[in-house]
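Before anything else, here is the set of structures, which you'll find just below.
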Structure 1
Amino acid sequence: MPARLSDKRPLIGFLQTRRNPEVSELTGICGYDFALMDCEHGILSESDCLETAALLTAGGVLALVRLADHDPKAVGKFLDMGIDAVVIPNVSTAAQATLLARATQYPPFGTRSFGASLHRVTRYGIVSAETETEPQSNARLLVMIESALGVNNVEEIVAVDGVDGIVVGPWDLTASLGQLGDFSQPGYAEALARVERAANSAGKLLGTAPHPGSTAEALVARGYRLLIVAADMPLFREAMTSQLLKARSAIRTQEKT
């Protein structure tokens with residue numbers, strides 16, 4: 001059965017940074033629960049995301065998109081594509097979260113422009129009436145906490161109606177706290193624990209990528225349900241490097257004989 005964001009079990013995800021239909025198809029074949037299309041650090045266009053979302057959905061994989069910034073228009077555009085959730089980088093205040101939450105909803109509750117019958121989310125108008133009666137029933141907004149300011153405001157951020165979950169950006173958070181990539185620095189564990197308490201207490205989704213000091217097992221025990229365990233380019237790099245090292249080792253062994 002395909003995964004849903006409402007599932008109580010942990011969901012395993014893959015980060016895709018480039019258009020690659022075969023990789024998108026393999027995401028489902030290999031059994032990942034969701035894929036996060038990265039428009040912040042990746043080089044995916046809107047049309048790339050639309051094509052990728054269709055492939056992911058066909059493979060039973062949830063399609064998420066990390067936006068490049070806080071553009072409210074982009075929130076609505078990606079939801080119109082039928083994306084299962086939009087992920088917004090570096091949300092640091094409740095005011096930012098409120099603006100983004102309103103972008104997921106149609107007036108009078110929000111600012112999202114209504115063009116439902118034109119888009120994939122309604123199967124190009126086949127389920128338009130359903131969308132009109134429950135216009136934000138499937139909208140999912142996940143905001144990233146990636147800064148000391150975001151940690152300081154996390155209780156107010158998770159309290160915003162329309163924010164469905166928190167995704168921790170561990171690398172940027174370590175940088176904001178003083179030293180990029182130092183997960184043992186004073187304050188990091190405390191900051192992470194504060195975010196976890198806030199999200200779990202509010203009953204919101206919690207996600208991140210396993211990182212030093214926070215294995216997948218440890219994260220699940222602390223309430224995380226979205227685990228981004230792999231990314232396309234690191235996987236390619238590691239596989240290619242591994243094969244190269246094996247080949248060179250075999251050549252050196254042969255040369256010695």
Structure 2
Amino acid sequence: MEQKTLREIEKFANASLLKIFFTGSKKVSGATLFWSDKIVDYFWSYASLINTKEPEELIKEVIDFYKLKHRKPTVYVTPWTKPANLKEILQKQGFKLAYTDVWMVLQSINIDVELPSNFEIKEVTTKKDMQTFVEIFHKAYGGATPEEPYGALPKEYGESFLASFGNKPGAHFIGYFNGKPAATASLALGNKFAGIYSIGTVPEFRKKGLGAAITKFLAKLALDKNCKVFLATEKGSYNEKFYNKLGFKTEFTGEGFVLE
């Protein structure tokens with residue numbers, strides 16, 4: 001896939017997540033700084049979209065900005081980050097690689113959706129639905145099994161979801177198995193791209209094909225709008241292998257460098 005398209009995907013993802021996890025963004029010379037007032041971990045406060053001829057000055061600005069926000073200074077590096085040796089510069093200044101994301105794009109333009117028996121997917125339309133979504137999300141991302149690459153997510157994630165209720169382009173879905181809420185999923189739908197997020201299944205309902213079904217369901221919604229479908233997850237995780245089997249291909253990686 002062309003690098004220009006992949007860069008557009010990253011930009012779309014950042015913009016759509018401003019409606020959910022990012023509280024705000026600030027453009028500075030050579031980068032955009034994103035942050036969350038609710039979530040304290042470095043996944044949701046970082047400098048990204050970097051293109052600078054003065055990396056040392058930018059790094060100093062990043063450090064000062066995130067310290068004022070009481071967040072760990074973090075820089076997100078992708079294959080088109082400039083300068084190309086920014087990783088080496090960051091490491092010399094004490095930054096360490098904290099995580100690596102794989103950005104995956106659905107290869108097929110057609111996808112069959114066959115829901116498991118007794119499984120129904122409903123869009124979140126009320127605040128009460130959103131509260132149910134948050135409850136199931138935290139059960140799904142509770143760190144109960146090694147297959148969950150991010151461990152138990154803090155309550156601030158759920159608070160961010162609740163605060164974002166009604167924002168566009170985000171839409172959230174709950175999967176019900178035998179009438180019980182069992183799975184979650186989110187979709188950011190734009191004119192050209194669609195990002196899939198928050199795919200999770202409560203441990204007691206796993207191994208029933210619910211995660212695959214709800215992922216395909218969202219992908220079909222996006223494909224029907226002629227959108228290119230993408231998602232991101234941790235490199236080398238169970239999730240990467242899972243999505244690969246569903247037809248997603250890793251197109252690029254993003255690396256988070258953190259100053260402890």
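Here, each number is a calculation from the coordinates, and none is a lab measurement. Here the structure is a predicted model, which means the values were calculated and not measured.
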Comparison of 1, 2 - label where Rg/Rh (Cα atoms, Kirkwood Rh) is highest: 1
Value -9500, calculated as helix-only ellipticity at 222 nm (-39500 (n - 2.57) for each DSSP H run of 4 or more, over all residues; to 500), assigned to which of 1, 2: 2
Structures 1, 2, by relative contact order in percent (Cα under 8 Å, 6 or more apart): label with the highest value: 2
Comparison of 1, 2 by Kirkwood radius over Cα pairs in Å, for residues 112-239 alone - largest value held by: 1
